[in-house]
Structure P
Amino acid sequence: MKDLIERLFMYHPPKNDQPQRYEAIRAEAKVLAQLIERICPSSRERSVAITKLQSVVMWANASIACNEKE
């Protein structure tokens with residue numbers, strides 16, 4: 001558990017092709033966000049969908065940052 005806590009709460013500088021993969025995830029999420037904004041009525045649910053999509057991007061990028069060795 002100590003190792004997990006250390007890994008979760010440290011800075012993970014980008015390495016190798018990580019920045020490009022982070023950007024690919026953000027770009028695809030942006031396309032989906034734009035679709036949701038375009039075809040869903042303005043509502044609390046649409047706002048929640050966009051917020052959840054932000055979370056998806058954060059967690060997907062964190063999976064790359066926190067779980068890859070050199």
Structure Q
Amino acid sequence: MQTDNLKAALIGAWILAVGVLAYILGTTSLAGWTALAVVSVIPPVVIMRLWRAPSQSMSESIREVMR
């Protein structure tokens with residue numbers, strides 16, 4: 001699986017998990033939904049900023065030149 005696909009899958013799973021947890025806990029107040037939004041958005045933003053794709057390997061560089 002490519003890094004971008006893995007990153008998108010993890011972010012989607014995180015947001016879904018937080019939403020399910022909020023539903024199970026019965027969140028109904030505005031403060032609860034605001035906290036839910038913050039908890040479900042902040043970690044994915046951090047992941048997107050800090051998680052870099054691995055650098056190109058030597059063999060990938062050689063294959064690219066050979067094409």
Winner on distance in nm of label points 7 Å out along Cα→Cβ at positions 22 and 46 once structures P, Q are ranked, highest first: P
Among the shown structures P, Q, from which was the value 2.8 of distance in nm of label points 7 Å out along Cα→Cβ at positions 14 and 30 calculated? Q
Out of P, Q, choose the structure whose coordinates give distance in nm of label points 7 Å out along Cα→Cβ at positions 38 and 54 equal to 2.2 when calculated. P
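Readers should treat all values here as calculations from the given coordinates under stated rules, not as data from a laboratory. As the structure is a prediction and not an experimental result, all values here were calculated from the model. Cβ atoms are built from the backbone, for glycine too; each structure is taken alone.
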